[in-house]
Structure I
Amino acid sequence: MKKISEIDLNFLIKLSSLYEALTHSAVNPVTINYFSEVAMFYDAYGEASPRELEFAEELMKKRLESKGYIKSHHKYHSEFLKLFYDIDENINTNNRIKVAEISENLADKVKEYIFEIVKPHNFELNDKAYLFYPVCYRKYGFYIRELGIVGHLIFNKNSNYFGAKKDLNKIIRLSKKFSLINERIPINKIATQEDTGIGIMDTSIRGRNELNVELLRRVGFDLENLK
């Protein structure tokens, strides 16, 4: 069985961990309970009791008082998605240099997001904050079935600014080493979740972004047509 280099494995796991973390942070504006799953969103906004629905809508309307953060959050996550698509495109042409370059740009962009948006948001809103530092806990798996590789995704295990920044800098360091290896990239995509390309059912970054847009639309905030 073909083996994978330690550099490739560490880089791909950390980059996939970031992807998984961003699938969760994408829906921060519409998450009622930080640890809730997508099904809870439908319960809260579509199939809940009138009382539960009223609570969710009132909470969202309060959050819209700080809609500037929601607009910036959506803009950044849309940019993250595009960069991941660009990474996958270059993985499939085995362009390591380009994958590394885009990954560094992505890590820098996420650092910008947590410094410019998440950090001041938490300082300003304190216990009313709803945007959190991207996190991926160890319970999520990483697989390369063709190589018999099984690992664990983990990003920002301490759930804070410094933990996120540390892992983003690690992606940048590993990307430089990754670009120098003269072997075929052993995966065909970074995404840890299926992306069908349409709808709000996927737990991919795209699906979560669209879910965020849809649930905000239901409380009267149209992210897609903002100027």
Structure II
Amino acid sequence: MRWDDELFEVLADRDSSYFKEYLQLIKSKIDEHQKTLKEIEKNILEQSKSRDEKTGYEYDPNEYLADIGYEQYELEQVMYKSFVVSVFISMEALAADICQRLQRNRQEIFGYKDMPRSGIDRSIKYLKKLLDKHPIADEDLRKRFDVARKIRNALVHADGVIKKEDIPNIEEFIKQHPEVLTVESLRRISLTHAYAESLISLYDEFTTALQELLYSVK
């Protein structure tokens, strides 16, 4: 039985088209920057060759090119980080909305904001406590959601550096999806376009899980 038809309709209409457009915009910007970087690299190499022929001195442009490449990489990471955070903001808003409506429906005294921790964690905890089951029924989806949550927290709170206790879960995820994510030295996450795409799928699956939750609640 659906206990809140209005919310069910909101979830049913909440597709991921916005995030697909957002990610396409990011990709086009990265491609544009990559093209510019190649042009800069070509000009610098030509200038260095000309300088060598005129002065006889050896000139190594690689250090300068490496700096430019690193700036490009950091810009890509910033854009992907903004995407990850946006997806989680939307999922958090959906979970919080269900918590509030469930609280009103059952006339509960305490709400999800009374739970410990913050963000989507407390919404999940609230639903689990109130319904005596995890709101994400599928175990595989739950594991992927948990990994994505830990990555999001690392990006927001620690500049992408993963907590030591979270490394085993994330390494296991990387083993299963080696083309999607990498961890650099010092446990820093390196985001990719493939990982951003996987978050869109996660968003769709998470929304479906919430729909199934509404069907199960009396």
Structure III
Amino acid sequence: MSIHTVINDLPVTLTRVFDRREYAESFAERGSARLGEIKGYREIEGQRQDSAEAESYALVPGDVPVVTLDTSDGRIISESTQPAHFHRRSSFLNPTYLMCCSGPGADLNAMGERFGRWAVRINDPAEMIARLAAHAAASMPTGREALYIEAFPVLYNKGAVLSLAEVELLKQRIDYGQKPAEYACESEYRVVVVVSGLQRDAPTHLDVSMGCLTDIATILELPAAAAAPAS
């Protein structure tokens, strides 16, 4: 059974980067994809770590309450409002599994240095997402079901000023699709599988086999990382 899928701003191609050739081959030739649960990226070792993952953060303009107290007895002297920013933070409670890709705007040289020399270019992203939706239901942990799949470009505006209307328009996507601006070179495009239940006892990974993808995917070798300067 295919899972309900919502696709936003899908680019013409996507790229996934791997640190070992056999992982790239497994994805391209067998469609083997390991999707990590989003909170795991807070503590994962290496370049993929993001300690602020799985929580949205925005500064929302508004009229902030101001209360003036009498310091001698704590009585309220006056109450008013003044323009300022509310610090809005929120998290999504359902287990959310990520397939992290990069769009055409990614700096592949930087990606190769950070994540590995081997990549798979997905030449038909819509078909790949359709195959994921068709096979993910069979990979669900016991007692859980896939609620939906959402695909979208990551927002690089964590901690930025956003209007309340902008935040509400994004709905829950801002909780599982927002990163700080310093990650923007990755031009990340996420495909997330949202699962029933709570995160606290969810498996750390979701393994999905989509079948051979070589009809829509190509293995690439990225430029080697630059040699370290002599000391």
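Here, each number is a calculation from the coordinates, and none is a lab measurement. Bear in mind that the values here come from a model prediction, so they are computed numbers and not experimental data. Cβ atoms are built from the backbone, for glycine too; each structure is taken alone.
Which structure, out of I, II, III, was Cα extents along the principal axes in Å, for residues 81-208 alone calculated from, if the result is 54, 41, 24? Answer by label: III. A value of -25500 was computed for helix-only ellipticity at 222 nm (-39500 (n - 2.57) for each DSSP H run of 4 or more, over all residues; to 500); which of I, II, III is the source structure? Source structure: II.
Using Cα Rg over 2.2 N^0.38 Å as the calculated read-out, with 1.34 as its value, let me know the right label among I, II, III. Structure of origin is II.
A value of 0.20 was computed for FRET efficiency 1/(1 + (r/R0)^6) of positions 73 and 97 (r between Cβ atoms, R0 = 30 Å, to 0.05); which of I, II, III is the source structure?
II
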